[in-house]
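The next part holds the structures, each set out as structure tokens.
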Structure I
Amino acid sequence: MSTDRQALTIRLCGPRGFCAGVDRAIQIVVLALKKYGAPVYVRHEIVHNRYVVEGLQQRGAIFIEELDEIPDGHRERPVVFSAHGVPKSVPADANARNLFYLDATCPLVSKVHKQAMRHQRLGRHVLLIGHAGHPEVIGTMGQLPDGAVTLVETVDDAAWFEPPMGVELGYVSQTTLSVEDTAEIIAALEQRFSNIHAPAAESICYATTNRQDAVKAAAPGSDLFLVVGAPNSSNSRRLVEVAERAGAKHALLVQRASEIPWDDIADLSVLGLSAGASAPEIIVNEIIEAFAERYDVSVELAVTAEELENFPVMRALRDVELTKADMAFVNGMG
């Protein structure tokens, strides 16, 4: 009986995986554990990835949803705010409780906060393009007073929105949206409100745009496109949508190789593969190895950009040195 395996070309996207904001957030938790010891509390998942969260838990991080979950006897312990950003009420609550906190909000999310506050400071009603309930949206809306911002999720929302009388409009967007979907919503808003003010800088972050561009390049002609990411990761879910729009016959979001539906995908010749901005490279390698056990695999790179961005951690943690094992984890390799 022949043991020849079916040939499979894996189109591996680049850039993929961790972005500078995610790298910085994970590094902040690891550095805090090294400097202050365990436990370090983290409000919300530091990034939306189970592998990362479990790895930090093993090192001594404790994940909470609200600050009142920190026991009275642990109020001197550091608490880290996630990369997605938090409403202004959260650091105010931390100060009221005399907590020591480290803010790991991605600098590009902070930039959107500043753009939204600038609109409001100039007397504009703010429209936030984003997904209801996402931590980043909650954090951005929480920078402004109640009633100062309206969430716009779809083109239909843009069509039905009625602005306050006599008030100018300004918009910002969540950093992890589909570039095309956001452009459609902005076009609908600009068609209705010709004087609406754009943010001073692009809201969708470089990493989101770069990963979507790479998927667009790799997806055409692929029998299946896999995106490594968590179900609650907005940027990862958008990559699945982008892959299908760009020509992949089918696209799936998976967190680990164990989630791949092998019985349903046996007949493959071209596989597209990428990873959301919070997915570590070690899982990408795990998936390639899983296919290599079943197919005669060759890997082609679909690289559309080079990312050199680096966001430094806060000054309080810069004196801490990480081991090679720590750095491998921070970089998604261990």
Structure II
Amino acid sequence: MSLLEVRDLHTSFFTDAGEVMAVNGVSFDLDRGQTLGIVGESGSGKSVTAYSIMGILAANGKVVSGSVKFDGKELIGCGEAAMRKLRGNRISIIFQEAMTSLNPTMTVGAQIMESIGLHTDATGDDIRKRALELLGQVRINEAEKRLKQYPHELSGGMRQRIMIAMALASDPDILIADEPTTALDVTIQAQILELMKTLQKELGMAIIMITHDLGVIAEMCDEVMVMYAGSVCEKGSLRDIFKRPAHEYTKGLLNSMPSLEKVTSLKPIRGTVPDLLALPKGCAFAERCDETMKICLRKKCPLIQLGDDHFSACWLNVKDRGGEVNG
């Protein structure tokens, strides 16, 4: 049994303009100690998938259907009290912007200790000792001094380390990292990624890495799930995705990456993401794809198994295997 099992997850936001179908039928497994990368451009449903798992959707958001099981227990519909015991305790999240996630009116020490007090049994001096221990874990020097500082007094990389320390307060089983390095320069980004890999080995936790950056995926992940317009278009091992991409969107993402091995012009993906208020009947990527067939416009392709753990939702894979694509 996997630590986390997500099955046919559908999440929508209900607005005055209509239902925004942000996540459409997402399924995946996450094992202990594994790193799963969820990649896709803005609006693909990556973060909403994570927020659905954590139960922290906006007021107009709702998990319409599907199942999320953590350690064998169903989370959808389990109630806010049960989720509060789980959230920040066994499943933690690092948000994208540390500066907007940290309270500017409180010292970082107060915020770390508040997290420890909420999610562990520690009390009194033990909370402070644990806070200092966490700062050491995330490789922050002069820990006593840092506890007394406010977020604006720290660098971007150090604020992100503070966020990681808070997320690790209760030794979680799963750490969800939502674009944790977007606002950081390349050098600091490398340090944060290396820190996360080291902490994962030390603590044995699983990581869900949400990003639009394929370089981060290549550096961090064992398994990769590529999302587009709320759906999974391809998933597989890191090697499958980078060496044997089987969906035209995945190929487009890879082709738009600069390469040190060969000097070629970047090939951007033309067009824009479809309106989630009115998703097309067929493949959501069809209007931007150079290989679109008639069936792509009429019918959405299910995930086709190409290997042991390699799946792609592209009619070209059916055609290549001699299947019927005239529907």
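Compare relative contact order in percent (Cα under 8 Å, 6 or more apart) across structures I, II and report the one with the greatest value. Intermediate values should be presented prior to the final figure.
On the way: I: 26; II: 20.
Largest value of relative contact order in percent (Cα under 8 Å, 6 or more apart): I.
The value 0.40 for FRET efficiency 1/(1 + (r/R0)^6) of positions 197 and 309 (r between Cβ atoms, R0 = 25 Å, to 0.05) was derived from one model only; which of I, II is it? Matching structure: I. Consider the structures I, II: one of them gives 1.4 for distance in nm of label points 7 Å out along Cα→Cβ at positions 61 and 77 as calculated from the coordinates. Say which. For distance in nm of label points 7 Å out along Cα→Cβ at positions 61 and 77, the value 1.4 is produced by structure I. Taking 12.0 as the value of mean count of other Cβ atoms within 10 Å over residues 69-76 derived from one of the structures shown (I, II), identify that structure. Structure of origin is I. Could you tell me which structure in I, II was used to calculate distance in nm of label points 7 Å out along Cα→Cβ at positions 117 and 277 as 2.0? This figure was derived from I.
Each value in this text was obtained by applying a stated rule to the coordinates, not by laboratory testing. As the structure is a prediction and not an experimental result, all values here were calculated from the model. Cβ atoms are built from the backbone, for glycine too; each structure is taken alone.
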